[in-house]
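> In what follows, structures are represented as structure tokens.
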Structure P
Amino acid sequence: MSEVRIRRGFVDVAEGQIHYRTCGPDDAPILVMVHGSPGGARPLVPLMKELGKTFRIFAPDTLGNADSSPGTQYPVTIPYLADGMLRAMESLGIREFYLYGTHTGGNISIEAAIAAPQRIKKIVLDGVGLYSEDEKKGLVANHAPEIKPDLEGTQLLWAWHFVRDGALFWPWWRTTADRVRKGLGLPSPDSLHESVVDVLKAIKTYHHAYRAALGYNKQPRMALIKTPTLVSCGETDMLRPYTEEAAKLIPGARYAYTPDPKGPEALREIARVYTEFYLGR
């Protein structure tokens, strides 16, 4: 089978335009994939190519991130971001679909499922954080600062360290030995550069969606999900410890641990787990 080709496009919404990536056969079941923070859907491309062998995939950049227009309702909330995603899909003529959300995208998927249960067939929530109130306060206060470009270009160096340190520490601003993310190390220079560029594209607005996710009180909302749900998490994901507890909060949900999406074998295994859940194989 030839490699799945990623195409890109824009769709009009009230706020302007939402940028999206798409791949897969035109007649395949539709899967919408929602990215984490910061940045856009670019990091999903390797998994998109694997799942795109079975599904027609659409992966939007959420409002205020990467190549999508900023939001217009402030403070930005997770329900607002979910509504933006749903409106974008409707503008593309997509009414019913399977849904995947990772980290911030998982929060958005929770609200999308509550708002439009008739449109979403099944959901995978990949990486669900269940922070305490004190943890949420610390993350909201420190993790996604507002950045304003200046004549010295300090935003350029800040974005580089923000993304680089985020690959090494959790949270990124606590750079001590006890906060090192185990088993990861730095991404390749090319991957790091691409992630930094994604953040810089929306440097004045990235923090709105990120703060909305960090402060999101998801536990009572998860109990309202009626759509069949799989909670998953990768081996070195810092949110792995919450996986089983998160699944218990959603009526009838299942959970699964997956390998980290590094290399073709791991991607094939992740795609197998998700496809079996979505399509009952």
Structure Q
Amino acid sequence: MKNRILKLLFASVVLLAANSCEKTESPTYDGGQSLAYFNGSTANLEVVIDDQGELNFPVGSSTISESARTVNISVVEEDTTADMQNYSFDSVVTIPAGEYFGEFTVTGIDNTVETTPEVITFKIDSFSGGVVSTETLEVSMFQVCPIPSDYFVGSYLIEQISAEVDGPTLSDGTIVNVSIPNGSAAQRVFETETYPLYCSGTFITFPINLVCGEFIVPLTDTACRCTDATDWFGPATTPNTYDLNASDDVLEITFSDDRKSDCGPTAQTTYRFTKQ
């Protein structure tokens, strides 16, 4: 435990130093050509049970042009676990003249989609206006059931009711605003610190998927880590359940904490949400 504390303290100093120098820039590359890229690396595709779902994802260019340009996209088969009968996608995306972004559409079809996420990995093959980024887009596709828009939404007091590991994991004892992100029917998000005793003031958007009766926390990065911040949080070993016919005044949600054992052993962390 002492070693974990020292590592987290060191990580918070490094994180603050990195944040002080961080700035947002367009992708850089050699040759002076325009670069086509996915505007992000991960996304969720919610497929309504016995129906469909659609994901619209931005594909960008580092420059604008007076004429429309096309981006060719394909599936990375070796990094894809989803059955091809359950999805279709635009293999050619157009970036309109005078615009930085075009829209890439992936459609999920519930032939054999399950609530456990399956992955579709996409890559950019070519760009009529220049060169392409080698970064891929990983889409997690899973089955969802319809959720009322007022369920698990609003102000909630969050409290950690599982054992703490060198302090609370999230903003324990605070009131957060749980909301529905754009383009999602079955996800809730809220802003929270991660490991506030060591990285106070570093916030993330924490997502929770409502998947046909279960609360599933998707793979999520942390703002406070020892070395590797990626995919820090994830689904619980035994997820908590919800009942749309019952009250949403008090809910409990469990998730896997430090999945890669970056600072210490992976923990199953539970938070109680009490509506205010």
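> To which of P, Q does the computed value 19 (relative contact order in percent (Cα under 8 Å, 6 or more apart)) belong?
Label of the source structure: P.
> I have 52, 39, 39 for Cα extents along the principal axes in Å, calculated from one of the structures P, Q. Which structure is it?
P
> Still on this structure, I have one more. Given a value of -2500 for helix-only ellipticity at 222 nm (-39500 (n - 2.57) for each DSSP H run of 4 or more, over all residues; to 500), point me to the structure among P, Q it was derived from. Could you put the intermediate results ahead of the total?
Working: P: -11500; Q: -2500.
The read-out was computed on structure Q.
> Where is FRET efficiency 1/(1 + (r/R0)^6) of positions 108 and 164 (r between Cβ atoms, R0 = 25 Å, to 0.05) largest, in which of P, Q?
P
> Kindly point out which one of P, Q the value 0.20 was derived from, the read-out being FRET efficiency 1/(1 + (r/R0)^6) of positions 84 and 100 (r between Cβ atoms, R0 = 25 Å, to 0.05).
So the calculation was done on Q.
> A further question on this structure: Among the shown structures P, Q, from which was the value 23.4 of mean count of other Cβ atoms within 10 Å over residues 124-131 calculated?
P
Only the coordinates and a few stated rules stand behind these numbers; no lab work does. A quick note: this is a predicted structure, and the numbers were derived from the prediction, not measured. Cβ atoms are built from the backbone, for glycine too; each structure is taken alone.
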